[in-house]
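These notes open a run of structures that come right after.
Since every read-out is calculated from the coordinates, none of them should be taken as a lab result. In this text the structure is predicted, and so the values were computed from the model without any measurement. Cβ atoms are built from the backbone, for glycine too; each structure is taken alone.
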Structure P
Amino acid sequence: MKILYAEDEPNIATIAIMTLETLGGHDVTHVPDGQIAYDTALAGGFDLIILDEMMPKMNGIEVCKNLVQQQINIPIIFMSAKSQPTDIAIFKSIGTGYIPKPFEPSSLNDQIQEILNR
């Protein structure tokens, strides 16, 4: 699967990318902020978008809403440290699902597949 992964924290990005590529066999394109995520998603070619919510230039919610407005029909999973019920409800209402941070690397690919299978 070709994944666009937007995460501004380098250490988290490194772990997630290694997990997605090595254990999951996915092709990951990493971007460090919301504006680049939005522009890259518009260029197309992705099967899945994983968005951090708190990013510079444009947060994940803005990116998701803007992509939906542009009728980009790609599953979007939020990966965020925000874990209040209201935050999770927002992620699930505008995106495909939510994975909490910190995440367990060994189960990340399974979590993604479970969300996509719903």
Structure Q
Amino acid sequence: MKSISLYLDFLKEKGKPLSEINPGSDEIALTVRDALHALDLLKVSQIAILGGDVLSGESNELIYAYQVWGEEYLYLNWYCDKAVNENKADYLQRSYLLAREGIIKANKTAEKLRKECYIVLVIE
């Protein structure tokens, strides 16, 4: 599918691999701006976003944001499970909305704390 390859190419070009902090991980962190763009690419591909993790930069490496900002910010990570009676189209739309809200909320918190913010999108 061509549209998913656009997303994967975008990750390779713009993302920061998490293998440094999580050996064996194939997850990629994106800046807030790039994560919002990635949402658009995923929407075109009709791929659900299962959730997201918020990271921050610390000493030139990425670390999970709650480990730097404090445990009280663990809530910024989010997930989106498909509801029992929810059809695919509604689930896709809800997953994009929750992801956008999660990214914006994480960014506002990072700005308030004067910290860097990165997002890992977990997709189906």
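Source structure of the calculated read-out (helix-only ellipticity at 222 nm (-39500 (n - 2.57) for each DSSP H run of 4 or more, over all residues; to 500), -12000) within P, Q: P.
Each of structures P, Q was scored by distance in nm of label points 7 Å out along Cα→Cβ at positions 31 and 87; the highest score is held by Q. From which structure (P, Q) was relative contact order in percent (Cα under 8 Å, 6 or more apart) calculated, if the value obtained is 34? Corresponding structure: Q. Please state which of the structures P, Q yields 13, 45, 32, 9, 0 when P(r) over Cα pairs in 10 Å bins from 0, in percent is computed from it. For P(r) over Cα pairs in 10 Å bins from 0, in percent, the value 13, 45, 32, 9, 0 is produced by structure Q.
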